[in-house]
Structure I
Amino acid sequence: MSLLSFTLEKTAPATKARAARFRTAHGEVRTPVFMPVGTQATVKNMTVEGLRTLDAQVLLANTYHLLLRPGPEVFKKFGGIHRFMNWDRPVLTDSGGFQIFSLPDSRQMTEEGARFRSYVDGELCFLSPETSIEMQRAIGSDIMMVLDQCIPSTAPHAETEAAMHLTHRWAERSLRARGDSPQALFGIVQGACHPDLRKRSAEFLRALPFDGLAIGGLAVGETHAERYEFTDLVTGYLPENLPRYLMGVGTPLDILEAVHRGVDMFDCIIPSQLAQRGTAFTSHGKIHCRRAVYKFSEAPLDARCGCHTCRNHPRAYIHHLIKSDETLGWQLLAHHNIAFYQRLMAEIRAAIFDGTFAAYHARQRLELSRDDEANPPVHPAPAKIRRAPSLGDYEIQTSPQGFSSIRQVSSGEVMHSVSAPADEAERLYVAQSRLGEQLRRRDDTEAQPLVVWDVGLGAASNAMGALHRAEAELAAAGPTGTRPLHLVSFERDLDPLKLAARHASHFPHLRHRAPHTLLRQGEWRRDDQRIEWRLLQGDFLELFEGAPAPDIVFYDPFSSKTDTALWQTGVFARLHRHFRPRPAALYTYSAGTGVRAALLHAGFFVAEGVGTGPKAATTIAYTTRPDGQDATRLLGPDWLVRWRRSGSKFPADLAPEGHPEFERSIEQHPQFTRPPTK
């Protein structure tokens, strides 16, 4: 018997559309229902008060992302996600299966589960049916999803069948892992675009004691016609007495067509994602607010909409905000788009009860196909999404906070995804290394240049942070009061900097001739020769031993996922040998246990660095034991105790036979065995 007390209230003539209701621990849900996506326990550009105003019934959160940050301990402390985000209505949690699917080059799939590296700190993580359910129980969602193996909808039959069987075995393990939890649990039908496999999957899962069934593996490569065909096929094999959920779909038209084929529940990031691109959904089709035709328009986005945005702001104002990259524009459009989705679901439900859904479907499928009411096409055209400026594998991404970053398309990784690049460079590297203080010359022994390595040039935010600080010191103290700065940047792919330099209006730190000269000539020198910046392009591991030993290292490889080799134990040992005997300090964003242990094993003294952006802490590594204030930040006995208990106490690249020697090197490290000198 379902934990949701599902009640089918009405079906529509001449169609498979249906209206129902079910009850969760945090309230009743009326279907058909659209669930706004709150991946990180927040719906982008929306407050929970705004979502309540729009009568959002259910929010979707993601197990994979919440497992990595903030982690299960936070949810256990708060008693679950509802108190944590101040949301008193139902929550559904996805299991993480799609996120595993989206990381093909950085995960390993086995019968037991998926092993992958955290995009937060590079730690090796493991997600299995049991750990997914354990995390969802900690989150306290009203509806949990089983972990499934998602593959492209166009995958061949044999590959699809193997994934389907694995999904079924994981479904049975998920049911066992749920135990006595009062949370509902949905199974996920897989089978890609193979009718026989979809039928077998639905028949297998409906025989198990799930509280609802979802259709997975669509909107991942198939055509719209195929999506509609297989949605219709699968709902024909699903029981009538359980809710049906089409995962990750979709546009208003997709939802209308899926309701027509018997689906009850939907989620998608499209309403908030397209809001950030200036697109609004209206009762007359989509409109693109960047278009100049709206510059003087006094009309609301949608005359039929009573949301806050449409009541208070004309299209001209929205156009201005979007053209100016103002976050308020994204917020107003996100509010309107989610309001539009909620109104669409209410209209669909009313039409089902009225017995008029077939006529509503025929009418609305034309209206929802329109693209820009100011210039409606004779034949509805595919949606045109304004693409971000790009170069090679990179594109510019603008955050809701208004700053721009560089995103690698293939990996999905973003440079400085939470904090403005210049702000993060200042806090994590420039200020923490006390660069300005080290540039100030106090006596003749400090006449030698200060050498700074910038490992991972990227869009040059760290290098330019150092350069700007050096110029400020020169302006304050003059050339006789400062040391020369020799800045050495290492990078193998210059496309991020080239892209950012072409769009310097997005990146204020690049409004200087230095980075542009560096790109053209490979080096830049200030006219008075007090600052020298050199680029070493290529593989860092092949280049660094030919560079002068540094005083300061900004160790900022793109990520552990894309630059795994730069985080290995042997590399840190080579760096330590190259730095000595000159005292040096290395600053990096990673606070991973494995990274810190590898640095200690290499001979560094390791300290906790400041938090920045999404990270509560970072890491500093010294070639010699520091004194003064720096010494107080060294990792102490409490860290050693945590390391001994850690499941990731050894670096991922270290073979098991090397574990005993590695362990001895940590336990016997002078940082923990010898008291600091007075």
Structure II
Amino acid sequence: MGRKLRLNSALKAYLLWPVYLTVLLLLMNLVIYVINKKAGHVMSGFVLAYFVLAMIIFYFRRHQIATDLVRYAMDFAQVQKRLLKEMAIPYALLDVDARLQWGNNEFMDLFSGKKAIGQSITNIIPDITKDSLPKAEADEVVHFMLNDRNYKAVLRKIISPNFDEDANWNFYESEKAWETKNALIAMFLFDETDIITLQKENKEQKLIVGLLYIDNYDEALDSIDEVRRSLLTALVDRKINKYMQGIDAVIKKLEKDKFIFVFQYKYLSVLQSTKFSILEEVRNVNIGNEMAVTISIGLGVNADSYITGYEYARAAIDLALGRGGDQAVIKDRDKISYYGGKSIQVEKSTRVKARVKAHAFREFVEGKDKIVVMGHSLGDVDSFGAAIGVYRIGKTFNKKVHIVVNDITTSLRPMISRFVGNPEYEEDLFLNNEQAKEVVDVNTLLVIVDVNRPSLLECEELLDYARSVIIFDHHRQTNEAIEHAVLSYIEPYASSTCEMIAEILQYIGGNLKLRPMEADALYAGIMVDTNNFLTKTGVRTFEAAAYLRRNGADVIRLRKIFRSDFMEFKIKADAISSTEIYLDYYAIAVCADTDVDSPTVLGAQVANELLNIADIKASFVFSEFNNKIYISARSIDEVNVQLIMERLGGGGHLSVAGTQLEGCTIEEAIAMLKYTLDTMVKEGDI
């Protein structure tokens, strides 16, 4: 408290400059002495008087100057104190234990009526904890709500070695603010309510581009009398336009069955909360039409530009159509969301698309030296039969063809054994992954069948080796897609990939002729995927089967091939006998025997058998293979098992789907499925 105030050296030098000038006067006096001694004596008297007067003034006035300086410093400190107290920004000081030591008027007004000084800041602002305090020189930022306002707190650590115990910080209301610690936390509060509100309004007013397609326009009109067709079209258009008016959207009809619309972002949550009720509204339009009208919607969200938003919408609508239609897809940058998709896909009666794809495929085949065909891992009869169909196309145009096969399952072994060692087929017809990598080059056409997800391929690395990739598949698409395919023919309405390839064979030309063994392979693929023509079977399915029969497919021969041995039959019986009925309508079974080569195939067969039980809407069979848990999901028409499997990372069709789980046991997988079923039933998705 009794600390002496000393003038610093710079101020002393400033006050003593008259004394220092005496040296200059003495030099002048010497010069005058040389010129005239009498004048020099007179000059000496004046120099002496000047020096004495300067010393007297310095000595008697220096205390007054120091006093004035101290008074100025005190006044300046008071100004600083007032500025801090009345600063418009809430400002406070905390100690290193997060206790509030001082706050200015703006800060204390936020807590009027509350005792704040000395309290932990967490008790005052729960979002700011001791862990939130800065540990280094970098500032910490905390966002919180207070009195229905949004604030941003900037916490800055202040370290000074000059904080002494005897320091008098009068403008802090607590004399023990510093104690013996030399660190403080300065806290600035910034009200960002208006900024957040404006940001929210700006985001809500951002425009979203959407595309709306009528999936089955021509087919629905063909199913009704000609005089009612215009009425059906008008009713559908009215439903769509009325729905768009409800979200203040601008909609424009591009073609007879295609619309583009634009609406504000704030209405997106409304669409999501109602799960795009327009899908159900349009589906319920019925004036005597045998076929319900369905629509697909694609939205592009959070794009950097309107052009990018439109591209997102195009990608979303393509994905919706590729998944069978009757659903809405939202593409939010890399995130994909699905809504709807509960109805059964309607088979297209026209084969125009198959013919166009066949001609395009022929051009690619003729332009390459060799063909490599690849299906999904743990290939089944459908993927193998489709690969054999592609093989026959390649051989028709004199191309070298290879099929990638690694693990041969029990269900596939009787079929593939007819080709292995057969003198009518090359020894290198079937290759494993390593052999395929050596074969594939820039002049190779890579054909992928019965799968459209890279992670499920027999050998995903081949995508990096081949420049030309073609996809034939009947599974619904997901956000995981094979990029840069030169030709993609994905039709979820098809019963199997073998059905699609059978149609391609009829239009490919080149005097193609199937051998009976090859027709058997394709026919077998259709039989297995349709559960002997009971599931997803349409007119074109039987037409494809008839074509294969004309080319030598023998049903009796295939029935003998696919007969189960006694052990497999017993395993299926045990799985069925231990089935659990969950939520009254869902059958859950475990096919856990690891002694068989293909427990996943047995699981699929058990799932099909369980659908024969009355009141069962869907069946789920668990099997374990290669340290993975496989789920085979089946339904008839009441439940979309694809939506259920997508929740667990899988996919498939409305009535046939599945998934693979890693890092869990069968019991944990069953618990995950039950939780998914509970959630989807509660949300109304199933």
* Structure fact -> Candidates I, II; FRET efficiency 1/(1 + (r/R0)^6) of positions 147 and 251 (r between Cβ atoms, R0 = 25 Å, to 0.05) computed = 0.05; producing structure is II
* Asked: A value of 10 was derived for relative contact order in percent (Cα under 8 Å, 6 or more apart); which structure in I, II was it taken from?
  -> I
* Asked: Out of I, II, which structure matches -10500 when helix-only ellipticity at 222 nm (-39500 (n - 2.57) for each DSSP H run of 4 or more, over all residues; to 500) is calculated?
  -> I
* Out of I, II, which one gives -0.45, -0.78, -0.90, -1.02 for log10 I(q)/I(0) by the Debye sum over Cα atoms at q = 0.05, 0.08, 0.09, 0.10 Å⁻¹ as computed from the coordinates? -> II
* Asked: Thinking of I, II, which structure, once mean count of other Cβ atoms within 10 Å over residues 115-122 is computed, gives back 15.8?
  -> II
* Asked: Which one of I, II has mean count of other Cβ atoms within 10 Å over residues 331-338, as calculated from the coordinates, equal to 14.8?
  -> II
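Throughout, read-outs are computed from the coordinates displayed, never taken from laboratory work. Nothing here was measured: the structure is a model prediction, and the numbers come from that model. Cβ atoms are built from the backbone, for glycine too; each structure is taken alone.
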